[in-house]
Structure P
Amino acid sequence: MATVRLAFGALIRPLAGRRLGPGQKGEERGMEYRVLGSSGLRVSALGLGCMGMSQSYGEADERESLATLDRAIERGITFFDTAEVYGPFANEELLGRALSSRRGALTLATKFGFRIENGKSAGVNSHPDHIREVVEASLRRLQTDRIDLLYQHRVDPSVPMAEVAGTVSRLIEEGKVLHFGLSEAGATAIREAHAVQPITALQSEYSLWERNVEVDILPVLRELGIGFVPFSPLGRGFLTGTAKPAEEYPATDFRHTDPRFQGANFNANQKAAEVVGVMATRHHATPAQIALAWLLAKGPDIVPIPGTKRQSYLDDNIGALSVRLDQSDMAALDSALSSDRVTGKRYNETNMALVNR
């Protein structure tokens with residue numbers, strides 16, 4: 001693979017000469033690698049979102065989840081995303097059991113920022129002492145001596161961003177954290193934090209049917225040399241053509257309360273998303289691969305983290321790296337799923353209130 005130079009000077013190249021560990025065959029299996037911003041943190045072009053292995057999308061299946069993590073490493077994925085609140089705690093524990101013996105070339109990302117009471121999230125908390133408590137607990141659960149990328153999960157309006165960034169900066173100095181990230185932060189919060197401790201990556205929702213970052217956020221990231229990690233790149237399954245109306249999901253499933261899966265919104269969004277399936281047929285690909293290929297083509301500084309707990313879906317997602325969309329394909333997708341064509345808010349009111357926009 002040829003080296004590519006980003007606008008802000010970072011390079012993209014395979015992990016040539018870097019030891020991946022037992023069973024890892026990234027370059028042999030067609031994996032590509034990208035650099036997150038100007039930080040030098042090199043990861044697989046697709047990461048793996050691990051939340052669904054422990055919550056939100058049906059019953060947990062530890063045996064299949066562990067097999068999926070093994071498969072991800074075999075296929076060359078090096079970037080794994082979790083958080084203390086996933087479970088809570090269960091997801092970090094799962095990754096600790098699965099990945100600790102193969103820690104060397106893997107990048108583990110986790111998050112702080114919620115107050116957890118009685119096994120549930122009970123609001124945000126990014127006070128410095130709490131950040132330290134969370135990091136120490138996450139290190140134990142992940143069975144590791146450092147967190148490669150530590151995100152603030154949601155902005156806490158009661159704590160100045162400079163104070164949050166300063167706390168993480170000290171953790172970096174101590175070697176417990178290597179890189180700093182934010183999740184769902186707005187432009188002002190990004191600038192305030194970055195001025196104290198350089199941010200390696202922002203994580204936010206971005207996909208064909210959720211484009212909110214394009215106007216105000218991506219330009220700031222590229223100005224500052226910050227990488228971008230989109231979560232829910234498949235629209236929680238909507239873009240794969242497998243979605244059902246909200247009421248057909250159990251109450252424990254996130255999509256049960258998702259406004260875009262409800263009533264008339266579901267019907268309108270399903271019609272808009274049909275273009276993905278049509279294009280998939282033309283490219284001899286799957287809808288998931290088209291959706292991910294669109295996102296990968298939006299910039300070499302973008303590393304999506306599609307979530308799955310199943311090996312078959314993982315393999316399907318990795319197939320997106322072989323799909324090449326031309327300018328007319330990109331334009332057709334942009335138009336069919338523009339912001340005015342997608343109906344409904346992306347979260348319910350409770351979750352929307354936590355987004356710093």
Structure Q
Amino acid sequence: MEVPLTLAPSPARDQTDWTALRNFAALRGQLRISFGPACNIACWFCHDEGDIPPGVARRDRSKKQRPRSLCAAHYVTVITALMEAGLKRVHFTGGEPLTSPLARPVLEQLPQPGPDASYTLITNGTRVRASRSWLAAVPLDKVKVSLHYFSDATFRAIAATHQGIAMVLDGIEAAREIFEQVELNCLLLEDNAHEVRSILDFALARRMPVQFIELVGTDFNEDRAVSAVSAEDIVTHLRTLTCQEHTEVTGVGQGRRVFRIDGIEIDVIHRHLGRYHVGQCGTCPQRPKCVEGFWALRLDHDGGLMPCLLRRDLRMDLKNVLDDPGRLAAVVADHVAAFTEGTL
């Protein structure tokens with residue numbers, strides 16, 4: 001059962017130790033903003049940033065997703081406060097963020113990022129064309145489109161949808177018409193193993209970076225864990241295409257292999273390359289199946305902030321500090337420090 005942490009009295013902002021939060025930011029940690037669990041497809045592997053995934057909620061009506069508590073102004077307050085406190089990388093997720101009525105007002109009101117900060121939209125691509133008129137005016141630095149399929153049959157098998165792959169591919173083209181940086185990401189699964197090389201060819205033909213990712217196990221996809229596929233096959237194939245390869249194990253999250261093919265970066269997120277574990281991870285009962293470590297702070301639509309996808313009991317409720325941005329940033333810094341020190 002999820003038991004959100006309550007907020008202890010926070011020290012004054014000028015007494016807060018910001019070291020852990022700023023170290024997290026320096027190591028490329030992300031603030032992941034979920035506008036809610038609504039999605040127009042239902043991929044079986046979805047973790048919904050810690051909420052009940054759409055597919056699970058549709059199959060089992062007894063499983064209730066969190067109620068919505070935040071409005072657009074709340075999101076902007078949290079983003080502004082935490083960026084001013086030092087966070088640099090903000091990713092907008094869902095569900096599918098473009099299905100939310102909050103996406104447009106939040107993205108249109110984003111504070112201007114500093115020179116080393118960025119905003120990234122993660123989308124399934126199906127709503128990009130319909131949202132083009134207003135997306136063109138928002139300060140996004142990058143759009144990442146999830147492309148885990150390359151045919152109608154695979155799209156329908158993975159996403160439990162009657163839509164066709166043409167809508168996703170058109171969304172990618174629409175994103176490329178609007179934004180300078182458009183990237184793809186693809187989970188490696190038995191369902192799509194026969195299409196992974198086609199997805200790579202599609203990306204290279206359009207000079208788009210692509211990231212291949214090994215499946216992260218969660219409570220919601222454990223019954224399909226056998227569908228996960230190792231990255232070894234795509235790594236072997238990439239080595240036939242280029243000799244430009246290096247490994248990155250610094251920063252937060254899993255290590256990655258980085259290939260360059262004709263100047264295009266291809267990442268492979270590989271669980272065998274290490275991860276960023278900190279104090280709280282030392283005695284964590286989830287540690288044996290954790291392949292990511294501490295790499296993101298996840299804000300959900302009910303005002304909760306989670307430092308770990310697998311530990312919903314460490315979720316902190318921010319609703320009672322939404323009207324005090326200074327205290328909000330301080331309590332988040334305290335929470336990150338406690339997680340890093342292993343005292344939550």
Notebook entry, point to check: Given a computed value of 2.8 for distance in nm of label points 7 Å out along Cα→Cβ at positions 204 and 228, which structure among P, Q does it belong to?
Noted result: Q
Checklist line | Entry that produces -10000 once helix-only ellipticity at 222 nm (-39500 (n - 2.57) for each DSSP H run of 4 or more, over all residues; to 500) is calculated, selected from P, Q | finding: P
Margin query: Looking just at distance in nm of label points 7 Å out along Cα→Cβ at positions 260 and 324, which of the labels P, Q belongs to the structure with the highest value?
Written below: Q
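Hey, relative contact order in percent (Cα under 8 Å, 6 or more apart) derived from one of P, Q reads 23; which structure?
Values: P: 18; Q: 23.
The structure behind it is Q.
Work out which structure the value 11.4 belongs to, where mean count of other Cβ atoms within 10 Å over residues 60-67 was derived from one of P, Q. Mind dumping the intermediate values first?
Values: P: 15.0; Q: 11.4.
Structure of origin is Q.
Quick note: the coordinates plus some simple rules give every number you see, no bench work behind them. Bear in mind that the values here come from a model prediction, so they are computed numbers and not experimental data. Cβ atoms are built from the backbone, for glycine too; each structure is taken alone.
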